[in-house]
Structure 1
Amino acid sequence: MQSATLKMSLDELEKTSEKKVFKAVGNILVSVTTDDAKKELADQKETVDLRIKTLQKQEDATIQKLNKLKSDIEGQGQSDETQKPASKSKK
């Protein structure tokens, strides 16, 4: 979502013919050149995209570990059932 918002902002900056734009810094607006704003937004987008990629890799690794543990547990449960001796019925 943040990446999409940054892309939209970059697209709008590409369309404008203005030399200066305003950016929010805390509670105030500051005038900056369009080129500086483009550079800053491009850097922010690159950082966000890198974070997304890193989180996706971590998620994939976690899912892979979870699936391995799940199969190990299921395999252990099946081997426990086959090793149980037949129970004797009480009279």
Structure 2
Amino acid sequence: MRVTDAGLVSDHRLVTARLECRRMKVKTSYSSRNIREIDIAGFDRAMRASSLFTAADAPADTTDGFADQLQDVVMTLLDKFAPLRAGLRH
């Protein structure tokens, strides 16, 4: 550590230090889906056969209900057609 006097210009002192630190490697977890490899035709058929389109399980009649239904159907089909992959990055 070094302290440098600023002379008569100021009553402040400049303090400098040299620190040697190693960079820490942080592992970050991630998850992703391989969207490019989805069977588009199969996904389309599954969507059309879902409760969003079938007469027996008509879409929910409220905005919140439909949003929940849409999320459930799409996430279920994505899990089938493009499963989540998890990994670690350094």
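Read-outs: derived from the displayed coordinates by stated rules, not from any lab. Treat the numbers as computed from the prediction; the structure is a model and nothing was measured. Cβ atoms are built from the backbone, for glycine too; each structure is taken alone.
To test your reading of the models, identify which of 1, 2 gives -10000 for helix-only ellipticity at 222 nm (-39500 (n - 2.57) for each DSSP H run of 4 or more, over all residues; to 500) when calculated. This figure was derived from 2.
In terms of distance in nm of label points 7 Å out along Cα→Cβ at positions 17 and 49, the structure with the greatest value among 1, 2 is 2.
Each of the structures 1, 2 was assessed by Kirkwood radius over Cα pairs in Å; the largest value belongs to 2. If relative contact order in percent (Cα under 8 Å, 6 or more apart) is computed to be 23, which of 1, 2 is the source? The read-out comes from structure 1.
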